[in-house]
Structure P
Amino acid sequence: MSQEALARFVEATAGDLGIPGAAVGVWADGRESFACHGVTSTANPLSVDKDTLFVLGSVTKTFTATTLMRLAAEGKVELEAPVRRYVPELKLADEQAAAQVTVLNLLNHTSGLGWAILADTGEGDDALAANVAKLAELELVAPPGTGAFYSQDGYNLAGRVVEKVTGLTYERAVASLVLEPLGLSHSFFALGDVITRRFCVGHNKGEDGTLSIARLWKHYRSNNPGAGLASSVSDLIRWARFHLGDGRAGDGERILPAEMLHRMREPTVALRGSSLGDAIGICWFLRDIGGVRTAGHGGSANGQFADLLTVPERDFAVVALSNQGPDGIPFNHAVIRWALQAYLGVTDRDPEPIP
């Protein structure tokens, strides 16, 4: 499959859907291919390239989970341990749930926590601690371990576990344990790091079809573990390659034991009738497509969308980033479907409804 064919599809699909800016990357047959389209902002346009930063939304969760897996590999975190071992001040609406919920429950969305409070607890280093102090206000939808219920604040609590174990801020811990060792030099949480580089803003389409600049650019610092990373398609392809590998960085440094990396792609809880996949591993959503097992994650921010899908048995990955809502969703999905078919001959069909 040629670079030109990828570029043509991205250009045509983005044009049809009115996407101001997009970046797509593919890892196939041992090489990287990129196709970028359009501009970072309709108000202050710069061309999108493979190093342009997009807000990743929930794809950030894969970085939080991998950081905790590294801490587990180092013996600093036990995945099956109660969260209170590391965050003893945790209080939830139900005391029994607060005592029982484990780190693994946070990572595979079986904590029983509702989606999120999304409290603005400021931009200081105490933002996550202040968010945890509010979790008694969060709805509990099920006892821990009884089923999968997607929770943003579950991952924000996981970020607080990272802080307590390392003694660092969540952002510094992720940078030192994951981003820097893997050479992800276009991935940042802080606005001060982002604004000195080329970055996309989100756009939202009004009822009359006109686009407006999306504000807020991203949510509060307390939401960083669940959705706060800004990154580029080049970094995300490198990230995907790490997860397709044996746990070592490009320079040979061991980041994770191979068995722990691969464990993240093993099913931990089944999903029933979900568009997200057939099961959840440790963070990754697992889905069988055309006879191959995929592991991926999507993310949405305000007018920005990110999707990362890997096919481990074929050493394949595709990343799609876009900056217009709501059409970024069908754009990303169309790109991923096209790439699966074009590079692997795998057809992703719409699911058949069942009674």
Structure Q
Amino acid sequence: MPLWTILFPLLSIGLVGLGFVLPVGALLIAAAVPALCGSVLASVHHAEVVAHRVGEPFGTLILALAVTVIELALIVSMMLAGGPDKSALARDTIFSAIMIICNGAVGLCLVVGGLKYREPAFSVEGTTVSLSTLIALATLCLVLPSFTTSNSGPTYTGAQLAFAAIASLVLWGSFVFVQTVRHRDYFLPPAGVDDESNHAAPPSTKVAWASFGLLVVSLVAVIGLAKVLSPAVESGVAAVGAPPAVIGIVIALLVLLPETWAAARAAATNRLQTSLNLALGSALASIGLTIPAVALVATLLGMPLQLGLTPKDLVLLALTFTVSAITLVTGRTNVMEGVVHLVIFAAFVFLAFVP
């Protein structure tokens, strides 16, 4: 196991501890940024070790779940600290995660895979199941609140919020069952694809467990450093006059760095199916686990919770799902489709700063 994959997470945890007991100054920020990058790379390394040991699709599911649970803790903690002013934080972060994953991460993987392998292949059955579940989750949780009439504004009533939370859990739980048990073959690379990772001997059980522990430490370090840096991020967003929704984008970018990097590395070794499993699975977990948790917190504490998207974001979401459906319908892809997704992602980021 490379020494740096052990040192970076441990050093980052130390910086997180300093960030909670000392004022966050320029020196701590300067140290936190490279530590964050190192922890991201370390988490990807350990996730790949675990994935190579347990096989697909369990490996990608482990990374997606680990990142989402810690992302959820970050969102809830910021909501509790910010009070009513953070009522739209969960919506902004989840929407940003969808746009980053479905356009930024998927687009990057398609470009990387297309440049190296011309037309990389993937399983249509698996991507169709993932995408249809994601569309249903996003519509129930982010679109309908803007059109229901029982409450004014982009919010659900208590009963509506409870239904959306239960529906999210049912959809996500059913997807995990299909992915890992009922139709696991849908999420494996299609026949004839040479998966370069198969040429390396799998790690021992001892090494895999050690990497799993260090993966958890790395992800805790990534989220902890993101929280340490969040006041500086909020100050920077306010200083440039950007809308508050940009904070959700920055949080999602920081949290999704490990998954995006892992997905791009998989695409570079002709494992586009692994890339799509990781990307779409992360988006599903982001909604399926986050919405029930923030709904419970908001209900227990009597906090407002804005879930409905603005008209601009609704158009971007519809465009994303339409293009994704076209991209993932044939079982093969190319560079041009990746460029389309990356341009949509660029439009999302640009319009967040210039709404």
Which of P, Q yields -8000 [helix-only ellipticity at 222 nm (-39500 (n - 2.57) for each DSSP H run of 4 or more, over all residues; to 500), calculated]: P
Ranking P, Q by distance in nm of label points 7 Å out along Cα→Cβ at positions 27 and 323, the structure that comes out highest: Q
Structures P, Q, by relative contact order in percent (Cα under 8 Å, 6 or more apart): label with the highest value: Q
For 4.9 (distance in nm of label points 7 Å out along Cα→Cβ at positions 75 and 331, calculated) the corresponding structure among P, Q: P
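Please state which of the structures P, Q yields 1.7 when distance in nm of label points 7 Å out along Cα→Cβ at positions 131 and 347 is computed from it.
It must be structure Q, since only it matches.
As an exercise: log10 I(q)/I(0) by the Debye sum over Cα atoms at q = 0.07, 0.09, 0.11 Å⁻¹, for residues 51-250 alone, calculated from one structure in P, Q, equals -0.21, -0.34, -0.51. Which structure is it? Mind showing how you got there, number by number?
Values: P: -0.21, -0.34, -0.51; Q: -0.28, -0.46, -0.69.
Considering all the candidates, the number was obtained from P.
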FRET efficiency 1/(1 + (r/R0)^6) of positions 147 and 219 (r between Cβ atoms, R0 = 30 Å, to 0.05) from the coordinates reads 0.25; which among P, Q: Q
For FRET efficiency 1/(1 + (r/R0)^6) of positions 107 and 339 (r between Cβ atoms, R0 = 25 Å, to 0.05) computed as 1.00, the structure of P, Q it came from: Q
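All of the numbers you see were taken from the coordinates with simple rules; none came from a lab. Note that the structure is a prediction, hence the values are computed from the model and not measured. Cβ atoms are built from the backbone, for glycine too; each structure is taken alone.
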